[in-house]
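Given below, in the form of structure tokens, are the structures.
Where a number appears in this text, it was derived from the coordinates with a stated rule and is not lab data. Since the model is a prediction, treat every value here as computed from it, not as a measurement. Cβ atoms are built from the backbone, for glycine too; each structure is taken alone.
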Structure I
Amino acid sequence: MLTLSGMAVPVLIALAVIGFVGGVGITALGPGGVLPTIGLFALTGLAAPTVAGTAIVTHVATGVAGTAAYRRSGELRRPATRRTALALGGTALIGTPIGVWVNSLVSQRVFGIVLAVLVAVAAVSIWVREYLGADAASDRHPHVAVVALLGFTVAVFSGIVGIGGPMLTVPLLIACGVRVLESLAAAQVQSIVIAVVGSVGYAAQGAIDWPLAALIGVPELAGVLVGWRVAQALPTRVLKMALTAALLALAPYLALTA
């Protein structure tokens, strides 16, 4: 049986589930935002620009929800966290369009390889958070110039593969000594900018499958709220290890099947 976008029902159900799990990962861990991109690339056969465009538009709502959640819990009320968030968001205005442009130049195979590398980085980043998290945390944030460089680089790669930003930003901020929840909070603000700018760029190319974006985005949004609760509750060791194992298994698959 074929339905939405000519895809079989089991594939559509899998994409919805992936969206929910990805949403949980966005606010609970950071790297979860890559899962919708993985699902679209591995299960749909869509071209690279459409994969990235459809994935990135789902992060508009999740970024807004994540930002509101972390503002409510107080992390975004700290001046240092707000300063970091603004620096990340400001540089995303420049880096994201570059990433969208680069996406239009790469082949399907190169896209798959880049995605595989980022997935592997995401898996390692979860371990970094687990290893450094509490011990590395401090009340100090990196200099704004460091944050700006970090934000620009993340925005470029996010624009290429259609992720929101927390996947890479969170572990990098943690490695710089920022507390876990404040890293997650600042990355949600950056995610809004990346998602909005990236969506505009891909929409201009006609590279967004709107029905699929809704199918993934609605459960992903629900997952973001669940993930925020998970992050506040802690510990999430089982979730971290499960996601790490899944990403490490998926990385070579994506590279070999690209």
Structure II
Amino acid sequence: MHEAPRPKKVGSWYAVGALVAHYRKKARLTQEQLAEMANISVDTVRSIEQGRLALQPDRAEQFDELLNTGGALTVVVARLPVRDRIVQFAQGLVDHEQEAVSVLSYQSLAVPGLLQTPEYCRAVFDYRYPALGNERAEHWVQARMDRQLIWQRDRPPVGHFILEESILRRPVGGPEVMRAQIRQILEYTRPVHMSFQIMAMKKTPHAALDGPMVLLETPEHERLVYLEVQRASFLVDDPEEVSDYYHKYGMLRSQALPCDESEDLLKELLGES
């Protein structure tokens, strides 16, 4: 089992921040002046230049215009790989997720990121403590949406999701955000290679009361398990341990509502049954 490193600054954003500082100084502007021109706080400018805060694509375009860079910042940000847009402790998951041939996910607290709408995702981040701040939250939302591009690959992975019923009854972001999220789950899991099941609230106990997990299979058919707790994460690759998690997931599939009943429950929550 490998513990992911604690959150720290990511090298790519150091480079982007240094580039912003270079163009700002070339334009003979102070951080305070750039902040005023961009209508953001000077702390945001400092965080971007120090690599502590990612430069969002729309912010990159704005800085390009204000600093007369010829579009350099926009190009650099657009070419960063998906993993460099992800919070550090989750990068172990994303590295394998991007090329996985299968993704199996059991979640007990929130809709999994690979199925979230932007509005639901932002609401989840808005509830975080301490607060992320708007700039950082928007970056994380976009990064999570970028992860969902795996479903648009020529040969997308097989996806299976088990969600606790309580997730779907908790109005994260309000009723309308939740309704849109439920519709997206139905839409995303419609293709033949995708499916989901709901673990009914009355089904207790069951095989995973000890928490969520994500099971991945690589193109080389290596099986991995990703576990996340608060701001710590673990990637399990020991074959014996991985086997235990796959058996546990198999048990969960037998204990959850069948796919057709799960779909009926989602439609019932939408008032469409």
* For distance in nm of label points 7 Å out along Cα→Cβ at positions 35 and 75, which of I, II scores largest? -> II
* Origin of the value 3.9, where distance in nm of label points 7 Å out along Cα→Cβ at positions 27 and 99 was derived from one of I, II -> II
* Asked: The value 39 for relative contact order in percent (Cα under 8 Å, 6 or more apart) was derived from one model only; which of I, II is it?
  -> I
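Given -27500 as the derived value for helix-only ellipticity at 222 nm (-39500 (n - 2.57) for each DSSP H run of 4 or more, over all residues; to 500), which of the supplied structures I, II does it correspond to? Working shown, then result.
On the way: I: -27500; II: -14000.
Source structure for this number: I.
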* Asked: So mean count of other Cβ atoms within 10 Å over residues 59-66, computed for just one structure, reads 25.1; which one of I, II is that?
  -> I
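Please compute Cα Rg over 2.2 N^0.38 Å for structures I, II and give me the label with the greatest value.
Working: I: 0.91; II: 1.12.
If we compare Cα Rg over 2.2 N^0.38 Å over I, II, the biggest value is for II.
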